[in-house]
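K.L.:
Presented below are the structures under discussion, each in the form of structure tokens.
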Structure I
Amino acid sequence: MLQIAFFENDNSDQFRPLTYLRPSFELVCGRFSLRERITRWFQATHWFAFLRDSLADSYQEAHPKARVNELDKLSKAPTLLINGRWIPDINALHQLRETTVDAVGILEDTVVYLKLDPDEGTLISGQRWEDELGNLARRRHVTQASGQLAHHPWDLINLNGEQLINDFEIFNSMNSNMVSDFKEVALLGNREQISISPSADIDPFVVIDARSGPVTIDSGAKIQAFTRIEGPCHIGAGSQLFRANIKAGTSIGPACRVGGEIEESILHAFANKYHDGFLGHSYICPWVNLGAMTTNSDVKNDYSLVRVPLAGEILDTNLTKVGCFVGDHTKTALGSLFNTGSSIGVMSMILPGGELLPKHVPSFSRVWFGALDDGIDLDSVLQTAAVALSRRHQKFTPAQERLLRHTYELTQPERTAAVTRFQQKLVERVRSSRI
């Protein structure tokens, strides 16, 4: 029997802060993460996950059917190894089913899939996936893989609308005729492009617009009156929309609470944007709470290309529309204003000071009345995380706490450097004001 295995390589760092608490193959683009898309396609109930040691316990706990970092099992049966940064289209998925043991899929000079013979299992140590798979690839027939390869968080946003369309074509098995059961709901466009779970609860005076792409609404979702949903779009299981204006290219994962205006963004899961405010071209991780009127800019006034400070390193996106990327458990207070191309780390606390926030807010730091500092009490914010999970009937486990404590230590140099830079700029600003 064919084994399915997902691996992440050193490039997972390019997705920070989104990958501090998860492997790259669990990042969402379209309706699913790569892991969900592949396991659904192969109807696989078990899979292998090769990831950073620091993630192993929490990932195993969240995915008990996964076999985590069990390299010795690669010699037991043929294994299809899949790169965690790959976003396959329908042609690529068909290609995977037909892959022979002597083939390798290449995209942008990168191995995105390779079928491993059991005899080759001992050749994989997991230390340098790209190098080890590159050596194996030289012995194989190269197949040009289709789909996309993500490099940074904004790639997930930029590809999301197209992938929503692909996922609808591939996986939609719901009966679109169920939409006729919802009274006084305006359905625009082709009804075959609208898929609504029978258990979804949709109020009258909701508009679902499929003229530009498909709309899927999963089980248990609740859509309040005067909400407008424009495809391509996905609303995850158990999510609630409160008079929201959801524009094309948006994925809302499971158990989110959403209001206000959202455009071309991904809310991973368990994210809270209950109140008014604009969110555009952004990725929001689980357990983030965006306070009332929290708003981000996703385009500069002069329409120039956006640069993003990922983990403090300024990167060119070559895009004119880039919003914000917010790590897990971050909280923003009333009226927080994020600048174009902002990177906000894990467990940050944002209290606005009436002006645009710093574009780079490291993990476990505060913006306190306009000033960036590292004065967060770790035990206190861990207690807050436990409360937040309990409010959604989830448990904050020792494995999750260990991972957050590890992330706190891992991000200390970034935090120290960012606070030092902020203080230096503040001193320079004071000096210049005296001249």
Structure II
Amino acid sequence: MIPIFKALDIIKSQVQILSTEEIDLTEVCGRVLAQEIFADTDLPPFDRSQMDGFAVKTEDTRTVPVKLKIIGESAAGKGFNGKIKRGEVVRIMTGARLPKGANAVQKVELTEENEGCVTILESVKENQNLIKRAEEIWEGERIFELGEIVSENMIAPLAAFGYANVKVFQKPKVLILATGSEIVDVNQKPKQDQIRNSNSITLKVLAEKCGAKVQVLPSVKDDFENLKMQIAGAVELKFKSQIPNPKVLNPKSKVPNEQSKILNPKSKILIISGGVSVGDYDFTKPALRELGAEVFFEKVSLRPGKPTVFAKLNDTLIFGLPGNPVSVAVTFHLFVRKAILQMQGAKTSQPQKGFAVLQQKIKGAKERDSFLPAFVETNEQGKLIIESLRFSGSSNFIAYSRANALVFVPKGEILETGEVAEIVFL
């Protein structure tokens, strides 16, 4: 059993960054930048008015009220190209270029216009109601760094500086395989001793949120040879099944008895849920070893998620996650997410961490670090507080569904009410 930090270091050492591609700006949200982004012009590119009003020389407004002559207009997209002199003003609109000779803007509410002239009712200071050229950014200045994940808020700067196409890292290809004779499809009614396959759907959503391109494989019953065949096909390993006349695992397939067409998409990560413990029907680790996989670790000092497996086979990284739904989610957030983001060259691959105050006592595990589901919110005093959930174990996905964070409890410790605890935001 290895500590969590060592498991993370091993994962990092095995991840290779994918190649890059150029995509349209409209498709770039959520992708990882494979280039630095620079401003190709000053922003704003000229002294710009913040108000509808009049561009003036401040020395003309030292004594007010003062009557000045209107000699033109400056609008957004159509600036005034002349130069104002003493005693003159230019009508100006919000966002318009400041005319030469002017050094401030008086807003229209503090003026009175009459027969080609305007009376300025209050004095203005130099640069009042202006945004100066390059006040936001200078031409050539770096805006975004290599490895940043593009958010919705980053789209406007990318567009403003002409990045119609953006260089990003390719999406990792992820395959998901659920195991267990007890699981049935989500659209089926479980019979006695059966449960619906929630893990595959959960993993698909989580992996896609991290930027992966995901395919869910047909689930596999607790059959050693079938599991080996499915894994081998997923990683494109040449493997001759020992099952005579194997049946297609997906009975709805339009290509019957051509298992390879279902099992052989190119993949960089294979996620297997279930079958990673030491029970009589836990075949994941034996199947990986018989196929020749290099198993880097198979037990982590973690609650929930102790029997997590990380391996490599035919250049495909393989995560074997426990079958319980909460264990699946927690181990994905801690381990699989890291690999998916690192493949895309992301600067930050770990979940965001923070600290909050406990509202209830939480007891940790004796020999393992715990990451337990919790609901975090801000109280009336502005403090971030932790409301622990009624978490009865790693199968309690109802409690987990309300969680927005995981509370870290070091092994062998009890965190008391009022203590500050480390959290991982979900």
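Every number in this text was worked out from the coordinates using simple rules, so none of it is lab data. Computed from a predicted structure; not experimentally measured. Cβ atoms are built from the backbone, for glycine too; each structure is taken alone.
K.L.:
Out of I, II, which structure matches -7500 when helix-only ellipticity at 222 nm (-39500 (n - 2.57) for each DSSP H run of 4 or more, over all residues; to 500) is calculated?
P.N.:
It must be structure I, since only it matches.
K.L.:
A follow-up question, please. From I, II, which structure was relative contact order in percent (Cα under 8 Å, 6 or more apart) = 10 calculated on? Provide the component values of the computation, followed by the final result.
P.N.:
Numbers: I: 10; II: 15.
Checking each candidate, the match is I.
K.L.:
Hey, P(r) over Cα pairs in 20 Å bins from 0, in percent derived from one of I, II reads 26, 56, 18, 1; which structure?
P.N.:
Working through the options, I get structure I.
K.L.:
Which of the displayed structures (I, II) returns the greatest value of FRET efficiency 1/(1 + (r/R0)^6) of positions 95 and 191 (r between Cβ atoms, R0 = 30 Å, to 0.05) on calculation?
P.N.:
The structure with the largest value is I.
K.L.:
Among the shown structures I, II, from which was the value 18, 12, 12 of semi-axes √(5λ) of the Cα gyration tensor in Å, for residues 63-126 alone calculated?
P.N.:
Going label by label, the one that fits is II.
K.L.:
Which structure, out of I, II, was distance in nm of label points 7 Å out along Cα→Cβ at positions 231 and 351 calculated from, if the result is 4.6? Don't skip to the end; give the middle numbers.
P.N.:
Numbers: I: 4.6; II: 2.7.
That value comes from structure I.
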